[in-house]
Structure I
Amino acid sequence: MMSLSNFRIETDRLIIRPFEERDISSSYKMNLDPEVSKYTGDGGVVSKTEIERRIKEHVFGDYKIYGFGRFAVELKSTGEFIGFTGLKYLDDMDEVDIGFRFMSQYWGKGYATESALPCIEYGFKTLGLKSIIGLVLPENKGSINVLKKLGFKFEKEVMEDGELAHKYLLLSE
């Protein structure tokens, strides 16, 4: 497994880096927004304790086990945490998923596409993945548009966490 201690991707406007404990409060604040949590499958507000547990167990755990995971995204100009992006191995599907979530005031500015693209490239070129999927609720038009911009194609409907989701697929070239 490769170390993420020096992992950092910079785009024109963003810094993409591994989560740190300092991101827990910002992640919690982001998930308090009903517009953000509407499409997460969490069924409403998630406690700060639960956010902390998820980051420490799942995100940090994914870094240790797989050498990749979801990454914090901050504005290059201010260093402010604005959301997350990145890859996640889905055990139950034996596939790697691209995901992104941003504070609603940063929607519609191209940050999801800008941050997901280098993560996809990292997955294909560095990790040697053959495919990446995107799971999205059918009513989440914003995320569907991002997946399409990134080149993903609708594959099929699947049940994910008890909800009907659309599975999009991108193959390495």
Structure II
Amino acid sequence: MGLIMKTKTKRCMLDLVLFVILVAVDRITKQWATDKLANRDSIPIIKNIIEFHYLPNGNTGAAFGILEGHRILFLIIAAVVVLAIAYLLFNMPEDKKFRIIEILLVFIAAGGAGNMIDRFFQNYVVDFIYISCINFPIFNVADMYVSVCTIFLACIMLFKLKDKDYTALEEAFKAPFIKRSDRS
């Protein structure tokens, strides 16, 4: 039992370090965008395809501006999602095949936390990446973490995991709620 706890503790510490790094990258890019792009013309990265374009007054809604102006709701949802992911990460089975799911969940949690920090401190999310060739809504690094990793996670869940993997996940996530006497 001691070896499992040491492994779990080490794994959780690595997840925490990755989470902090990802949130820091998001914060640094948003600060850069605020400093270098606000009240300025867009900066083309690949002409007529992608550019850095600061969204004045930020995004007060969710993805693509939906539910604009519901700051408290987004703060609550983000906090619940980040806490739920932390629970999942702590209880993730030790099997290495679940490591990619764990990493994807860390990225999703970091993206949620990055945008939650924006909403908490400035009432809006800093968006600055624009795919101009398709007129895609302006987004940020945290949005990329959440969107891309959610797609990968869905693909893994749909096409890679087997029934026995779902059973292992279910058992691991239920375990903390089962009384010790019921586990034997």
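Each value in this text was obtained by applying a stated rule to the coordinates, not by laboratory testing. Just so we're clear, the structure is a prediction, and the values are computed from it rather than from any experiment. Cβ atoms are built from the backbone, for glycine too; each structure is taken alone.
For Kirkwood radius over Cα pairs in Å, the calculated result is 16.3, so let me know which of I, II that is. Structure I accounts for this read-out. Ranked by distance in nm of label points 7 Å out along Cα→Cβ at positions 26 and 130, structures I, II are topped by I, which has the highest value.
Determine which structure produced the value 0.10 for FRET efficiency 1/(1 + (r/R0)^6) of positions 50 and 90 (r between Cβ atoms, R0 = 25 Å, to 0.05), calculated from the coordinates; the candidates are I, II. Matching structure: II. Here Cα extents along the principal axes in Å, for residues 74-161 alone has been calculated and equals 40, 32, 15, so which of I, II was it run on? Derived from II, not from the others.
One of I, II was used to compute relative contact order in percent (Cα under 8 Å, 6 or more apart), and the answer was 18. Which one was it? Of the structures listed, the value fits I. Hey, helix-only ellipticity at 222 nm (-39500 (n - 2.57) for each DSSP H run of 4 or more, over all residues; to 500) derived from one of I, II reads -21500; which structure? The read-out was computed on structure II.
When FRET efficiency 1/(1 + (r/R0)^6) of positions 34 and 98 (r between Cβ atoms, R0 = 35 Å, to 0.05) is computed for each of I, II, the one that comes out at 0.90 is I.
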